[in-house]
Structure 1
Amino acid sequence: MPFKINLDEVQRGYCGNNVRKGEQAVLVVKGFLSSEDGDNLVTHLEGFPDEILDSLPTPKRLPPSAIDHMLVIIEKNGETTVYVNELAMLVDIRPKRSFKAGDPVYEDDIAEINRLSFDGVKIPPDAGFFFVFSHRWRKGFVFDFAPLHDSRFGERTIDVEVLLGQYLAYLQFQHLFRIDELQWETLLRQEWFPFISLKSSTLKAIVQHVQAGWEVDEMLDQISADVAESAKALLDGWKNNPLFNLHIEVFERAVERYVAKDYISATSILYSRTEGLMRTHYQNITPSLQPSDRINSSHLVEAVIGDPAQNGRYMLLPVRFNEYMRKVYFANFDPTDPAPDQISRNTVSHGIANSNSLDQKAATIGLLALAQLSFYLRS
């Protein structure tokens, strides 16, 4: 059962800078920290969360090391509700494959965490809160005291359950989010992306290769084995998608050729038909489209990925995938001096690509990019 306490003084935030008495201070009223933040996380937890734990009666009081999760909801009048290691957490996910009730779900089955909620507990939009949570050895700490500042912020308008889902995804799938700018440039140069349909162990290995300065191509056989193993599940998912069903016979043939290691045929089919799928989607969502209207690759990519701030996607890395599709998959070529080894939708569809380049890597990337798009285009 939760415990109720009354705070004599309600915390309004954390000081964001070092100041002396009388100087201007920055008040941080909401934020998120994880184990990656080291001492900064510890400093925050040793503040207000410690005070809340110390205020609980002895039978309810636990040492900080025993905290798996703690939700604290603070009303404007100081009335505070504390939940410690007792919440039933409900995680709404986007799965990579179909399930029946009662089937076990593993980390490799999760394409996206849509939201995190609590069974029977809602965080009111006019209340402050903080939430400490865990994933294995990692800790996360999210706080939002903004609603306690009536005149400045008002009630919370963001969907807090979606926000918590994103923070849980960050903690659980950190390998997707710890790639820095230089490493992203390396991935793009090598024409790779952390495609969500790959196994988590493979994705982690890809990130480790990039961080170590190694070529991801060294993992091609492992990545290809992942793709071949998941091909049937991918096809089953596409058959349930009305948009994909318009092209399903072509995709079935592409997968068949891929599994048979006929990479020239698989690549030739995939790169042209994937654009066809994207054009079908673009036409469906653009009723004012005229036959004379010019549609370029940027239009197609933007239509599929949409506004990252609005579409609720996080693990699918919408901003990065937009960049990948534009710079790698739809890369332009110089028609007067084409690079025969360059593989993109344009070189394949225009018949410029060298047949030796229509290889295992090109076909694998073609299938993985199509699979990534399928998670954006799912109902």
Structure 2
Amino acid sequence: MGATRRANALILGTAEWEAPIATNQHYVTRELARIAFVYFVETLGLRRPQFTRADMTRMAARIGKSVGAHGARALQQRRVQRQKPDGVSVISPLVLPVHRAATRLVNRAMLRWATARWISSDRPRVLWTFTPVTYGLEAYADVAVYHCVDLLAQFPGVDAKAIAVGERNLSRGGGCLAIATSDAVRDHLVAAGFSQVILLPNVADVSLFGATSRPAGDRRPAALFSGNLSPHKVDDALLESIAAALRGRGELLLAGPIAAGGGDFAPALRRLERLGAVYLGVLSPLDLAEVAGRCTVGLIPYALNEYTRGVSPLKCFEYLAAGLGVVSTRLPEVQRLARTNPHVLVLDKGEIPDQVLTMVGAVDDATIDSRVRSALRNGWEERGQVLRELLDTQLTIRLQR
């Protein structure tokens, strides 16, 4: 396989490699590693840290990893053991999680020191970044791609000025290709000055979830939400209404990390548990797929705000591939999907509890099969091929100049 790799790709992530939930950056790393040697750079810390135990623990662990110690043990309970594909190296740069003029020189020097092997590579160099805060690494790249999956500046605690400056620098000169995962993100990128923007809505690991889908007779009357439990992202009042509606007639299952940033979800979780909701903790992808394959409804109970306006939930396709019907608040990207998929319902929040109660006890094998089939073309196998062809084309164009 190594002989077919044309380039060295540096992927700037917004999460750690062993983050509890696999997102676009982890799957893109896996798919690009088929044609390139990949350096995955863990998050530079776009959200300013607070003096909380969780943030202090994360920073201590990063320092330990950066100097070669076993600092990651402190975060072991929040992580999964994510396998690194052949040809992938993980870099944990020691940078200050503040991205302003006072820290710019130090952070630029530290990041360039951490990525020196990529910078000095004699193969074509690709920068594929999920953050616009790059400290000028695009200057070393033959191909630069900004893969924007969220309206990052709208998330609480993220330095909106640093995001704006980074996007302005990346868009300057028109040499950076941008990928948007939603219409709102695409509009934002165009307004930010990117001349080349491709719309590629999120997809999911549908093969994994499809493999665990169970027949109707093996399913429980349960609604599942999987994802980051953050007050800025999840409507906890809506979840409480669902839990109350299901009490004694079904189950509300919650899986995922209690996310940092956007407030503290722990009080809401305690209220939900008192209403009968079951918190499963942070599950491995396989364990989550096994749970999903025995439920009946998948929930996207997101709050509606400027941040979620740009979200394209890949969990839509995870749920469908596991044979679940999807019920969501009125997120623009889910509404777009619902227009062509009868198994995705987008409702006002007041309508959702009764709809979930109706759906948890009404499932049959034909409906499950139809849901699974509707997800099949929205997986990483097909998207990986699209991304590899895109990169191959960009490399050919740039290297012929």
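Bear in mind these aren't lab numbers, they're just calculated from the coordinates by the rules spelled out. Source: prediction; values computed, not measured. Cβ atoms are built from the backbone, for glycine too; each structure is taken alone.
Couple of notes before you dig in:
- At a computed 13.6 (mean count of other Cβ atoms within 10 Å over residues 85-92), which of 1, 2: 1
- A value of 1.7 for distance in nm of label points 7 Å out along Cα→Cβ at positions 5 and 125, calculated from one of 1, 2, originates in structure 2.
- Identity of the structure behind 0.90 (criterion: FRET efficiency 1/(1 + (r/R0)^6) of positions 21 and 269 (r between Cβ atoms, R0 = 25 Å, to 0.05), calculated), options 1, 2: 2
- When percent of Cα pairs over 38 Å apart is computed for each of 1, 2, the largest belongs to: 1
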